[in-house]
1. Consider the structures 1, 2: one of them gives 0.30 for FRET efficiency 1/(1 + (r/R0)^6) of positions 387 and 483 (r between Cβ atoms, R0 = 30 Å, to 0.05) as calculated from the coordinates. Say which.
2. Who wins on distance in nm of label points 7 Å out along Cα→Cβ at positions 267 and 347 among 1, 2, i.e. which is largest?
3. With relative contact order in percent (Cα under 8 Å, 6 or more apart) coming out at 17, pick the structure among 1, 2 it was computed from.
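No value in this document is a laboratory result; all are computed from the given coordinates. Quick caveat: nothing in here was measured; it's all calculated off a predicted structure. Cβ atoms are built from the backbone, for glycine too; each structure is taken alone.
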Structure 1
Amino acid sequence: MPQPWWRNAVFYQVYVRSFADSDGDGIGDLPGITSHLEHIRDLGADAIWLTPFYPSPQKDHGYDVSDYCDVNPEYGNLEDFDRLLARAHELRLKVLVDIVPNHTSDQHPWFQAAITAPDNPFRERYHFANPKTAEAPPNNWTSSFGGPAWSREPSGKQWYLHLFAPEQPDLNWWNPAVPKEFERILHFWLDRGADGFRIDVAAALFKRRDLADRPFLISPVTGMPHFDSDFAIIDQPPLHDVYRRWRQIANGYEPARVLVGEIFDPRHHAQYIVPDQLHMAFALIHQRWNAALWKRSIDGSRRALQGPGAGPTWTLANHDVVRPVTRLGGGSVGRARARAALLLVLGLPGQVFLYQGEELGLEEADMPDPARQDPIFFRTAGRMKGRDGCRVPLPWRRGEPNAGFSTAPPWLPMPAGWDRLAVDAQAAAANSTLAHFRRALAARKELSGRLPDRITWLPAPEGVLAYERGPLIVACNFLSRAARLRLGGRLELASAPLAAEKEGILHLPANSAAWLLRVARPQMPVAGAS
């Protein structure tokens with residue numbers, strides 16, 4: 001059976017605000033993306049995921065949406081989106097739109113209507129509740145951005161729920177008007193030609209109806225209280241009916257469109273990645289550099305998805321986490337480990353998501369506090385630095401102002417020397433991180449039709465991981481010293497600029513990985529055959 005286009009595809013996440021600026025205001029935009037789509041095509045990606053570009057007050061840089069069917073003027077207009085989509089399709093790139101169904105902006109017309117009067121019917125589209133006491137919120141739920149998950153409405157006696165910033169009130173999906181509106185939104189973008197959606201906080205739409213306090217447990221180890229993690233305030237059963245309906249909508253287009261869920265816990269993926277709901281959900285590997293921990297993450301994600309047509313979707317980075325180079329040690333060590341990690345996950349069956357700048361080996365930028373814009377930084381009074389460091393604009397050209405991103409100072413400051421990692425500089429260097437990514441993605445694409453959807457772990461020294469997938473062998477050395485791996489048979493290096501193989505023994509430098517292919521032995525001629 002032919003596989004759908006997205007199976008084993010490589011997706012490239014574009015953080016719209018930081019990709020490329022076309023009009024000189026220091027903010028990335030849709031025309032800027034269009035002008036650099038060849039970079040993504042040449043990298044070897046199959047599709048792009050665009051972070052939200054809707055009209056928004058930008059309190060959470062687009063994840064606070066005030067209109068789901070238009071484009072923020074900072075980023076362009078609907079015609080710019082159409083041109084981006086058309087050019088991407090010319091380059092054989094699919095385009096996924098980010099949809100944010102858990103919450104709106106507090107400037108959305110629904111919420112603005114809801115706070116006008118206590119009997120306004122739009123209040124039923126959000127979660128309003130009476131305080132527990134005169135000054136206490138309705139329950140003890142906390143915001144992912146710090147502090148309580150409730151804020152008092154501007155006028156009136158009730159509080160409203162927000163699992164993120166106060167400017168992002170949560171929608172009440174128990175109200176039938178909400179799912180009906182989002183079906184209209186899906187059709188709007190699919191009718192324009194979008195190839196699918198990445199669904200923000202996909203498991204959180206329905207909250208438990210009783211709004212009960214989360215119980216505290218006492219840790220037997222520390223004696224400290226903590227929330228009961230098994231007490232689900234989200235992940236409610238009706239959500240599955242919503243995604244069944246969305247899958248029907250996606251299947252109604254030719255070719256069928258794709259639904260990707262942001263579902264944080266891989267143990268829950270199997271509930272959603274089924275033939276009549278979502279196609280994919282992310283499996284973010286966020287472990288420290290340790291062979292046993294990475295193997296546990298890979299095995300756990302694979303065990304969670306055993307059903308027909310289901311498989312993990314691997315990613316090492318996105319716009320919400322510290323960049324891999326920094327997370328894995330920083331500097332040349334972190335960059336070597338990130339390059340090795342790429343080979344480790346690219347060889348696995350399943351889809352892979354890359355985050356812009358990974359292909360350049362960018363590190364987390366050390367952001368001065370006055371320049372920070374992430375609501376997490378402000379909600380925690382600076383105790384948590386937030387996510388700005390992974391969102392600094394891309395460097396395109398060496399020696400130009402602002403590394404070619406914009407003619408104006410960027411919305412987030414670029415570190416000194418950022419342009420030494422620019423796309424044009426790395427494209428001209430055979431051993432650059434960009435060259436490594438291009439080689440690895442090209443090798444994956446060349447092998448894609450020859451690899452089964454199963455892997456077998458191979459015996460390896462402690463601190464080394466190796467697995468076999470059909471003719472492909474992937475080995476990764478997590479040690480800070482060189483390692484040798486006896487594999488046997490006739491092999492040839494497929495993607496390993498540093499490793500060396502001789503007579504079935506692989507020599508791997510510290511913090512490196514290699515791909516090898518088993519070479520079939522030539523058949524001996526049969527006696528008497530002509």
Structure 2
Amino acid sequence: MKLRLSAANPGSGVMTVLANARVLPLGENAREDTEPASSDVPLRDLPLSDIVLRDGVIAAVLPAGAASTIPESDHAERRDLQGRFIVPGLWDAHVHFTQWAHTASRLDVGVAASAADAARLVAERAATAAETSLGHAPLIGYGFRDALWDDEPDAALLDAAAPGRPVILISGDLHAAWLNRLALVEHGLADHETGLLREEDAFTVLRRLDDVPDEVADAWAHDAARAASARGVVGIVDMEMAWNVDVWQRRIAGGNTQLRVEFGVYTQFLDRAIADGLQSGQTIPQTHGLLRMGPYKVITDGSLNTRTAYCFAPYPEPMEGEGDHGALTIPPEQLEPLMTKAHRAGIRSAVHAIGDQANALALDAFEHTGASGSIEHAQLLQQSDIRRFAELGVVASVQPEHAMDDRDVAEHHWAGHTERTFPLRDLLDAGATIALGSDAPVAPLDPWVAVSAAVHRSRAGREPWHPEQAITLEEALRASTRTRVAEGQPADLAILGEDPRSLDADALRRIRVDATVVNGRFTHDAL
């Protein structure tokens with residue numbers, strides 16, 4: 001058979017042949033000269049293929065052995081995959097990357113079952129650091145979820161746990177922060193009654209915590225990128241609350257080239273982005289084609305755990321100082337002009353909406369402005385609004401692992417409405433497009449965790465939660481990828497050492513990823 005290379009990639013770069021691969025059928029992945037493989041075909045019965053990479057593009061997908069016709073003068077590197085499975089490289093559609101990178105140095109208090117339990121974990125960490133140079137440095141933790149606690153977070157608890165040391169604990173949903181008195185003083189909040197900050201007050205503290213020396217933050221980011229690559233990740237949408245252009249230009253110039261990155265901008269940076277002529281999808285120069293402008297991110301309500309997600313029904317136990325229905329942080333009369341401004345500048349919108357009323361208002365805003373983009377989270381939806389995602393072309397950017405984290409909280413605070421939470425099946429059946437992500441550090445930056453949650457609606461052996469809203473493995477992978485394993489497509493690939501369809505919910509989370517390829521380069525290689 002004569003080797004036929006894609007005209008889309010006529011360059012003379014060195015080729016790489018991935019021989020004897022099994023391409024996982026996702027409904028659209030197939031060689032041009034074959035019929036798409038049925039999703040019912042056992043994966044070990046899939047035909048073997050040779051995948052030829054050249055100049056960052058898939059130059060050909062051929063029957064196994066056909067790539068042996070490549071002339072030796074092309075100096076092809078041949079990697080025998082020995083029947084391993086290939087899927088398109090995975091994307092995480094919603095990440096706070098700097099905060100995720102910082103978690104490596106922070107105390108995980110996500111297992112705390114009460115405020116007293118969280119304080120105990122703080123005391124243990126403080127005791128181990130007392131004899132080191134960190135003994136008086138701020139102690140930062142993350143992951144607490146207080147919505148079902150019997151006791152209340154209070155600054156005095158943390159004062160007693162770590163005397164003489166500032167303590168800041170970040171909630172699992174990033175919408176609250178719990179500070180002791182020393183930390184409150186440092187952040188100009190000495191008169192705060194409880195030390196539990198919510199929404200914008202918490203966001204202000206979180207932004208200040210990211211202010212570490214560039215060389216430290218960049219080293220953490222490089223480690224986090226390598227870890228993501230080891231899970232098959234080729235790209236992220238970074239929703240960090242910062243001006244991320246300069247940050248990622250510096251990181252890429254410094255050798256952090258594991259990932260493709262789309263960066264979002266918030267309202268405080270929207271005019272700057274427009275003045276700089278940035279448009280969604282635009283590639284930033286001198287970044288090896290890895291960095292692109294992403295969406296305009298705007299937060300319209302809070303979160304479930306903080307009881308600030310804006311809902312039609314009142315909360316049974318609303319947060320003190322908040323409305324019974326949650327918090328609408330950006331009303332329509334402010335939201336729509338902002339979205340219009342972004343739309344006219346060629347910037348799509350990514351609207352944070354968790355409660356059903358917030359989602360309804362966000363969809364209204366897309367309809368009224370004609371803007372394109374996504375609703376981030378879309379956790380609780382009216383049935384009548386589900387079809388509007390498809391009608392308006394609005395992407396539902398969802399984080400399935402949140403359903404596993406929040407199922408008990410939802411059953412308590414959204415009692416009687418949980419059949420409408422994380423309705424992935426209904427969204428797809430209505431013709432909507434979904435994109436899976438993590439919202440890291442709210443959930444781990446690992447697409448296989450999200451895929452497993454979307455497919456099985458379960459973890460750690462629990463009964464599936466609303467299994468009628470589960471989607472198929474193929475659907476979850478399509479919602480986690482942007483390319484296809486096909487001629488002319490970008491050479492962004494994940495090479496798996498296990499059959500994903502053979503794995504149960506927990507094993508799928510831990511699936512072995514043997515290699516990752518970005519733009520034709522191996523960014524992770526355990527073959």
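1. Working through the options, I get structure 1.
2. That would be structure 1.
3. Label of the source structure: 2.
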